[in-house]
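Each structure below is given as structure tokens.
Bear in mind that the values in this text are calculations on the coordinates, not laboratory data. What you see is a predicted model; the values in this text were computed from it and never measured. Cβ atoms are built from the backbone, for glycine too; each structure is taken alone.
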Structure P
């Protein structure tokens, strides 16, 4: 479980008005987890189901996403350096959902703006999926990002989302020279090393995906992104890790998913969170 600081009193503020986005007042309550994701499509997808899972578990959530397709840690760091000297450089699509209500949709922001607009409890980073299995691509960029987040948002816990390996039909596996299981082994080790080096918690989305029965059903051919089953697993993994709750007790499941499949996915998530059953 990631423990986050609680405000002593409830306060209110106006959400930052971003070009291209719709902002509305946001009530900041002491029991609402404030989450910022700095990522790419593998984090943007988490906006789809995490709010539903959190609400079902009786948890309040303010979540925001900084998104560029395929963005690597190196590119995130380059973007940060650019916007450090040019505040008008808003390289990212910015989305924000509070207690299930989308308050900013396809706005624009840079990393510095996003970090400053709220006292985030958790900031999540990740590597781009084609590089996730290559440990040498994490540094020095990932470490620089972590250091700057700690400087600009000292109250925030920093976590890394362990992303997932590609499904077996993805042509890049052949170029890599190994199968999806080996890709997962390598990315799992790379994320673990990065997290240990910087003292970060890991949200084990990839581990949960790897152990779920009929793993390929989390994808729709020929895509390598999660389909709706996969984003349900992702939302469960984030809620289980960040709130420290057992999502096997989550009553929510998408209306199109049968109860048996939902139970398999929830069990895979909890096994990834607590592999020893603790």
Structure Q
């Protein structure tokens, strides 16, 4: 594993909880390739280890660079800290594109559960909530070229919301307008990047309707979308070793290579 890079080098923070990082996992071949930023899940209150480095190593095996994002978490931090970190990570990848042998037009983002919500936020709000301290904001776009949402939290205001993620992200009494704005399936436009989603039909903590609503909104707006719903499986499967849902990795790698090849 590479050395974590602080996202905000000018920050005076000293507590690790206040220091978000990006850890690159670059291909050994030295070939120029696309890169995917990985956002582990954890209800916006933690980061699941099995949804971080193992995912980056799988992406490497598929011929793609990867970088694992350690983003700030609630309740210590609230929105927009998380999307600021995701935007900064995408810009940082493009800033280092030449040195890292990354195609700057093939930078994707992938997330699980609450990390999937962060991924969806990056996909639709890439030009909103920009941190005024981001010195890369005027130099590099934060729009991802592809978004992968794995059993994602998408709905923040409706019946399919995940209250733990909502509370950690926005606090106990969020502004209803912000809840609506961060119900990200309602924010999809024709400019949203191509999306890949997978979910299990009987996911309890995060209902499959989160992915169904996202895919339907993509279709309505003409956004390329691929959705896989597996019959059964617990929430938080990650790579899903030994489970039928493990097929998502093959389909996702094909999707990313197909869209990155157009860059």
Structure R
């Protein structure tokens, strides 16, 4: 048998194997197990390990949905977890990375990049997660989505901070938080408060890439929010996102303040998410 014949047969074998894999006739290798410690999270299995020097949490569903969908919570893990638990019951994974109270600053976003890469490559998670931003978590999810618009399935904000001048800056209707404002200026590397106030990449100012990617957005917001004023955050973002052609739904909690967060019955949120996350 000639060398040419051997090479031809090898090439044909590769071609046939590739076809079988594409057709699903041969199962691809299963993702590896998560490292670190395991524990219980509301009856689900919780995995604690590190990625890029940060502590992370991955909670596994009991019956995993196709394509490994996931919800990625920014800040306040396990606070009002009704939506997280509902999606776990639908086969989603729940994830979290601890980057400190850093307001979605550039260094925090680099850790997010590393976490996303590991989950979508090593562990074969869906390329388009649901990003969940509760309160200041809104800065994280919108900043990451603006930088990575092709890597997001749905954005969910719960009384989200969408302009740091509003909170923690306190430059609008709300009182802000002086200590957090000082820390935010340092975390972002601003030379002065004036530089922070002139910043043009707050979520309310930085929606073009998100709208161009047609990312569906849903918010749950109290219209009497005294901490993260509704008009300066969700209302302003909704107006601007719709002007750019974006789709956004807002569940208004009339008369509600910043707390309590979430919905006792998260069904409207689950229905919205499942409409776009297949």
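Please compute distance in nm of label points 7 Å out along Cα→Cβ at positions 139 and 251 for structures P, Q, R and give me the label with the greatest value. Structure P comes out on top.
Out of P, Q, R, which one gives -0.23, -0.39, -1.15 for log10 I(q)/I(0) by the Debye sum over Cα atoms at q = 0.07, 0.09, 0.15 Å⁻¹ as computed from the coordinates? Comparing all candidates, it corresponds to P.
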